[in-house]
Structure 1
Amino acid sequence: MPGTIKTEAVVLRSIRYGEADRIVHLYSGTRGKLSAIAKGSRRPKSRFGGRLEPFFRLDLLLYEGRSDLLTVTGASTVNGHGRLRSDGPALQAAGRACDTLLRLFDTGEANQPAYNLLVRYLGLLDTDPEAASAPGAALAYRMKLALAAGFSPELAGCARCGEAEHITSFSGSAGGVVCAGCEGEGFAFSEEAHRFMVDALARPLSEAPVAEQRIAAQTDRAIVETLEHHAHVQLRAAA
């Protein structure tokens, strides 16, 4: 039935459309992924101002008619993330974060933990833009997002036989760490990278452990290969 939807959402992507309109891709904790058109939003005196740009967290009024696109009828700012917008690395990190969420959660099915995680990560980049230059927080965000999607790698023991000792490799097809006897097609995975992944999942996002380049590369590969095999999602590099 046609009607008005009220929801809080983050703008993931904003696309110019026609002479004065804008199409926005949104993510809401209660509605999932949404696509909407904001008519006249690019006019100088638009009531939306600059609110419909990526990374804005908004309270929205959306009209749901017969079209696949909702229509934005009202928008007020919850958080504009002003500091994030003035920092190049933070902007890039925020863009990767939104892209990852779009790829993992590309339906209208809501996932409140995923939305909360995006909100926390954007808030972290806004209050501490230097976090964008350290891969630890970005990788922790990806791992927690994979967990929210139900595709977290197996880290407690070998994903093939359950062996908790002698972990030497990581296998995307197996979906986690593997021991020396099961390494097969896995790639070499250091004890430090294993520890980082365990700690990153256990700690709050704002307390993500530090990851030096070698650890970050192994961790990112582990996440990417797990999601490629089990979620059929291809992610851009974390940094």
Structure 2
Amino acid sequence: MRAVAALDGVEGWLSDDQARRLHAAAAALEPPARIVEIGSFRGRSTIVLATAARDGVEVVAIDPHAGTDRGPQEIATDAATGQSDHERFLANLERAGVRERVRHVRAFSREALASVDGEIDLLYVDGAHRYRPARADIVGWGARVRPGGRMLIHDAFSSIGVTLAILRVLVAGRDFAYAGRSRSLAEYRRTRPRGGARLRSALGQLAQLPWFARNVLLKVAIVLRLRRSREWPY
């Protein structure tokens, strides 16, 4: 797949199978549709979305590039690091040939709501992974997803904050149905599930909790240096 090949050398935490799921969701959209990405880092997922999107489909990438919430255990703000990420982000889009396809909003997601008008056909959430900002993204931006649209959430059932937000908002929620996952990339569709469909959606998400527990234990082992591999589960 051309989108996956274009990711060579682009740093980030999107695996190849996750890239394929994201690509399929974006490629299915008919213009004029809108894709919104929350959390771009250095452009790995942005390249997939922009490569998959047809002409006439808008791609909006939201990331403040403030040097905060960059990855595992990197929460503190560092302006110089953020600027470096921003420059690498633009350079990676240019190298992949998609820079002109992407509208970048350099702002925190809560501040960017006013910068995007109307409904969203595909929402990709990979912003701050702490509970409150993750919940705010799912609630605030999720409300903008049109009926029948999709929301994909990275680090679902892997990050503690993101998983708690999912449990609080989506497991018993009435707006989104769980459609499966590729590792930690969970897919939801805005279908307002009822009755048996709603129960299946809830049970499908709860069935991921043993995998979530396994990921938490792996992270504890990495932090305590009890595990040789330093790869953060995602």
Next on the checklist: By the measure Kirkwood radius over Cα pairs in Å, tell me the structure among 1, 2 with the highest figure.
Outcome noted: 1
Next on the checklist: Tell me which structure, out of 1, 2, gives 13.2 once mean count of other Cβ atoms within 10 Å over residues 14-21 is calculated.
Outcome noted: 1
Checklist outcome for this item: If you rank structures 1, 2 by FRET efficiency 1/(1 + (r/R0)^6) of positions 94 and 158 (r between Cβ atoms, R0 = 30 Å, to 0.05), the highest one is 2
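Bear in mind these aren't lab numbers, they're just calculated from the coordinates by the rules spelled out. What you are looking at is a predicted structure, and each value in this text was computed from that prediction instead of being measured. Cβ atoms are built from the backbone, for glycine too; each structure is taken alone.
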